[in-house]
Structure I
Amino acid sequence: MTAALIIFIAVYAGIVVFRRQKEVILWAGIAVALIFLKFGLPDLVHGIYWNILGIFFGSLVLAELFVVSRIPETVSDYLIDKSPNMAIAFISVIAFTSFLSMFIENIATVLIVAPVAIELARKADVSPVPVMIGLAVSSNLQGTATLIGDPPSMILAAEMKMNFVDFFFYRGQPGIFWFVELGAVAGFLVIYLFLRRMKTKVARVEVTRPRSLVPLFLFIGMVVFLSIASFVDPDSSWFGGTVCLLLGAFGMFWLHRFDRLEFDRVWRRFDWRTLIFLAGVFALVAMLVEQGVIDALAAKLGLVREANTFVLLSLIVWFSVLFSAFIDNVPYITVMLPIVQGFTAGDQKLQTILVFGLLIGSCLGGNITPIGASANIVAMGLLRREGYDISFPTFMKIGIPFTLAATAASYIALYIVYMH
């Protein structure tokens, strides 16, 4: 157990210090565990959630095809064209970006919509900084709302055996989606405070024509199939991943026939590194489970199990916010979920409240700093290319109030609904 914990701490420290090589460091740690611990290849293979990896792979492919279709640009242009002033135009674009992030990886949504927002700001002769920060933090928040929005949500689904519908209605009560949306409303109010003075009229834009509707139909098909997955595969072990992989394969076949050049580009820019990293995180946590580390930590936390539920929830949420402001939340939430599950010792209501709070805190915490989430880093890179070098204080001027408002609204509502 001690050796397993040392390997995990060394790997985590390596990931924090050498972020660009995190996949190599992670799998090197797993290799050490395979050699020196009672942790064999069968344990590794069994510990990886293959269904979740299939959903992740397939949804990323369909997201890339959605970008190729130009449908997001069409909707963004339409929203801008119908807005009465710049403030409403920017809020509309940010709201649309956050909606996309429920179904498409956050970096992709920022890359899709950011050029539209920057061009609009240039035409109006206003700074794109608050808009770009708003795009990044809103996309991070909404990625929490659905199973396919972000890797932490997929990890939650894997640990809790949740399907797509469970994010909306879980065991007869509102799912995490509704609490995230309440947080989004609070967050949008904060963003509007920074944009409300932009009252200039919007210059009319030419609405981009979509190239094809096929990716949209494939995406709708994925959502429909994931919605019925629980009827076909109650244990969430194969159906969702299989469907997403098949739809992704069909989509790539279509793209090869539709635009060979775009097919090559999509294949080259596919996010293989995150897929490999996610698989490695599952394997590393399987090693901790196998060596008894998770059970031991859960037992230690069990000493405070009788504490006030709201206090426990608040501690988990705000510690997760602080931790995730600077450090990758994927390995953090993957380790913490089974610990919280063990700690709650079969109390279903307490378990649900605490794991939902864990997801809310670990996902929203990344909005505090420009390095807290990949979407933030991408947005700041795009601004730098436009001549705006954003400092930590500039980002945090929006990031902190947004995070405080969205997090507080989400988890307090969660507590009220589930405890009353």
Structure II
Amino acid sequence: MTVPMKRRPALVYADSDGNIFDWPALEMAGASALEWKRPKASELIPLPEGSELFLLPERHPVGFDPVRKCFKALPSDPSNPEKPVRAVAAFMAPAYTQIYSTAYQRLHGAPLLPLFAYTAVGWLNGGFVVPAVRIDLDQRQDLRNFDPQKIERNARKRMKAERKNRLVQHLGRCALTYGCPAARNLFMDRWEAPLPTSPACNAHCLGCISYQRQEGLSATQDRITFVPTPEEICGVAVPHLQKAPRAVVSFGQGCEGEPLLQAKTIEAAISSMRQATSSGTINLNTNGSLPDEVSKLCRAGLQSIRVSMNSARPHYYHKYFRPSGYTFDDAVRSISVVKRNGGFASINYFVLPGFTDQQSEWEALERLVSQTRLDLIQMRNLNIDPEWYLENLGADLTEKKLGIPELISRLHNEFPDLRLGYFNPPLQ
């Protein structure tokens, strides 16, 4: 659903007390990399339910002045000019892909933004609007589908009944402390359930959400501290595969490192799962670093893989992932291994407007899809400070930008069998 445009959306800002206001003298603006843009009516939708609004420290909001026909920062509160203001961004609910990041002017000495995605937000017709598209119609993580009381009741009951299963205890904390949607769905006995296994990693991603060395950044969740046994993994996975509707179990979660480093454990667990049940889908979320191990997992019964990529251009991929002992080519090989074994392959494609839609990125992505015969691209918003990311990658910001809607359109037209989405689909 797009937004009917009776007028253009107004800029929103936060006052010094954290209250959010609109300022109709300036129109809402968005950012494509560091270039400010005026969102089109067709690009705007109401702020999705379950989204959050963030205040950006030491950053002035930027809007478009319709009188002077230029972009303009708002440095102080219009109702109290002696008070500073802060830019506001939306952290959108799952299943939505941003078209523009929030537009702001960073002040000298401003701290790094935490590891979230920062979508532009405005005010129109009595509500917040964002430039975004719903990329996946699956409702598995829609806020209205979660029952907090049932989740807490089920999680605590299962944690009590399975005290010796460390993975159950870990996932209970994920559901109750962090509100992890996948863990919450596990305790509602439905859809996709997480199977974190690895406390270690062989990449040092700029935007890693479970382990951070960068000064000024904190991981947004705790990484698992142990390797569960195959029996512990099956204790979570088998009942889910047998009972849950549209059941998927996925190794490789935000609360762990790289699951392929525990390939022997995972191989044993998958074999045991398939001895117990043929139901449901077994999936692996991974950096794809060890294609030979992926091949072994396929023989054990792995059906689906999702390989994370910030870019289809190897240079930028390496700048972000900072891999240890593997390369971009290994990640591509892992995709091809799964396809050769008759499996389903997707990429977890980190989207940042102004970078992901560059002309050379489109050309590289086109080659990747053609080479690997990908089934799905999961277009997920990149959780990172946009300026810090572009600076670390040394991105060429002079490149032609297609725009996120045009990128989506080209993918549909060029590859009609390719799916675009957000979640790992059930294959049965």
Structure III
Amino acid sequence: MNIIIVGLGNVGQELVCRLSKENHSIVAIDNDLKRLEQIVNQYDVKGILGNGASYDILTEAEAGNSDLLIACTALDELNILCCLVGKKLGVKDTIARVRTPEYFTLFESTDFGLSMMVNPEYETAVSISRILYYTSALQLKPFADGKVDLVEFKVTNNTKLSGVGLKDIQQHFKRKILICAVERADDVIIPSGDFVLQDNDKIYIIMPNNDISSIFEDLASKEKPIKKVMIIGGNGTAFYLVNELLKFGMKIKIIEADQKRCEHLSESFSKLEIIQGEGTDQKLLIDEGLERMDAVVCLSDNDEQNIIISMFARHQGIKKVVTRLDNNSYYRMLQHVNIDSIVSSKSTTADQITRYVRAKQDSQGGSVNMLYRIVNEQAEAIEFTVGKDFRYVGIPLKDIRLKSNILVATIVRNGTILIPDGNDYLDIGDIVVVVTTHYALDDLNEILG
């Protein structure tokens, strides 16, 4: 595809990285020369310096011959305007990154030619709320319209999984459980039945959404539900997160330094305790009852501050700490200090847009519905719909040769969820979730060896 990316902040850079590796032709536009030169030197893309909403700049980018324009600058209005001008020039599809809730209502109900809007703050908040609701989970990724979840879980000596071989899982727990991927130290493993779990493994389990609570009771000691949450940072993600957590009846306290943000939150939520102050002020955190919290969520706009606050919260005995990070290089650092629930607005947005791009590719065997990068972005979980041209319709999985490091994790057929074994098969119209360390799969036939 011919793709224009306007705005080379965290999200724009991540998209250039991903989509250029998937062999798309990329034109990157930004008004920061240093940032633009860095991207052009690092990736095989064309760079244009200037305003991405300019008719002349988009003409130079050959918008009329482009398949997709992605506007992901820091300004909602500029992103929308970029898409409108691009559409006028003949871009087939447009995606705008939009944070303001009112714009979603306006543009979803009116035909302005936007193919898709993404809201990283909202999607991140929903992800965090699910992590806090299911306390044993480090991450949850929904598939099949929420019927199925891919759940990240850490094996410790308090769980019932340490030392268990995967071939014995079903007998051990009297239910069908499929472990799709394992992160052990720096390795990513798509495990076979002979694989034996160890303490500190991070595992990815596919399970029906309705069974999550009962499966966690089988896997680990029952943990008390989270009732009191301290949020550090009162930005847009915090706003959306408060909305979600209040649905669960949680008591929330926010620490935010900016007075205007505090006032906005206070006006929006009557049942919210807001403290104006620096989230890195340890005395303030202790005075405001940090040690009595069930969970702490670090949402400041600064990765380094989030790391420092998270480490302090863990030191104070908080078991559930969720940290927002956009710099992947910090991931390993937090693993070593036992902070495992890490969310990234950048990755969330990039996943959504990458999924859209792959779904637009011509596919015969089955098209992409959903996509997530997992295991610190070293693997992918992809949802396909089985098409009529899939080469092995009706053939048992045991008789299909798959590429290495590919696992068919679940099948949803007419609303029924199947955790497959070798005797199961794929039929036209099935929803199938595949976990793999291969990148850029956009057709179900590509899983075949």
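If P(r) over Cα pairs in 10 Å bins from 0, in percent, for residues 144-295 alone comes out at 11, 41, 36, 11, 1 when worked out from the coordinates, which of I, II, III was used? Numbers along the way, then the final one.
Values: I: 8, 25, 29, 25, 10, 2, 0; II: 11, 41, 36, 11, 1; III: 9, 29, 23, 24, 12, 2.
Label of the originating structure: II.
Please state which of the structures I, II, III yields 14 when relative contact order in percent (Cα under 8 Å, 6 or more apart) is computed from it.
Derived from the structure labelled II.
Read-outs: derived from the displayed coordinates by stated rules, not from any lab. Only a predicted model underlies this, so the values are computations on that prediction, with no experimental measurement involved.
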